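Structures follow.
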Structure I
Amino acid sequence: MQNKMDVSFTICISSSTQTALFVAPLLVFLSILLGHPMSFTFNTFERIAVGFSALIAAFIARDGHCNWLEGLQLLVVYFILGLAFFFIPK
């Protein structure tokens, strides 16, 4: 609200990075303890989705400004990736 988009982007990107670096390994270790080992390897579709997400975040954060349309586009991409992961066969 006070025209400090760089702080917002920094918080958003660092929060996502911290979550990815902490939660994913934690889930792998918890899955071993619970008796349902989870693999930490990603298939091709998952690697493409992560790369695509990083590319979109870089394009959005590139200019340092944000508006409602960019936010809506990010939500639509998130929804499309969620649908793709739901319907992709395992």
Structure II
Amino acid sequence: MPDILLRGQHGTYAFNPYNRANLLGEGGMGRVFLGVNVTTRRRVAVKVVHKELTANEQVVQRAAREASLQFNHPNLVKMLDFVPVNGIYHLIA
């Protein structure tokens, strides 16, 4: 399967969730995959929120808030984008 392209407000990202080697982890909110910023070629993490959680508006708002956090600290992950596509929500870090 080819990469999935996500066009966000701050960039375009590609990732392939069908390649198990790209799965970085999974938690209560979603799965995290290795991706890349198409323009800069920098690696990114793409968190895909579990589909069954997206029916809850509070979960979607929480994901959007998480993506909008802009902390600049060496011990924190920098959030880059929030990309909704057809009811599937992606957080880019």
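FYI, it's all coordinate maths here, none of it is from the lab. Computed from a prediction, not measured in an experiment: that's the story for all the values here.
Taking helix-only ellipticity at 222 nm (-39500 (n - 2.57) for each DSSP H run of 4 or more, over all residues; to 500) from the coordinates of each of I, II, which one would give -26500? Mind dumping the intermediate values first?
Numbers: I: -26500; II: -4000.
Only structure I yields this read-out.
When Rg/Rh (Cα atoms, Kirkwood Rh), for residues 13-60 alone is calculated for each of the structures I, II, which structure yields the highest value? Spell out each step's value before the answer.
Values: I: 1.07; II: 1.04.
Largest value of Rg/Rh (Cα atoms, Kirkwood Rh), for residues 13-60 alone: I.
Using the calculated result 15.4 for Kirkwood radius over Cα pairs in Å, pick out the matching structure from I, II. Working shown, then result.
Values: I: 15.4; II: 13.4.
Only structure I yields this read-out.
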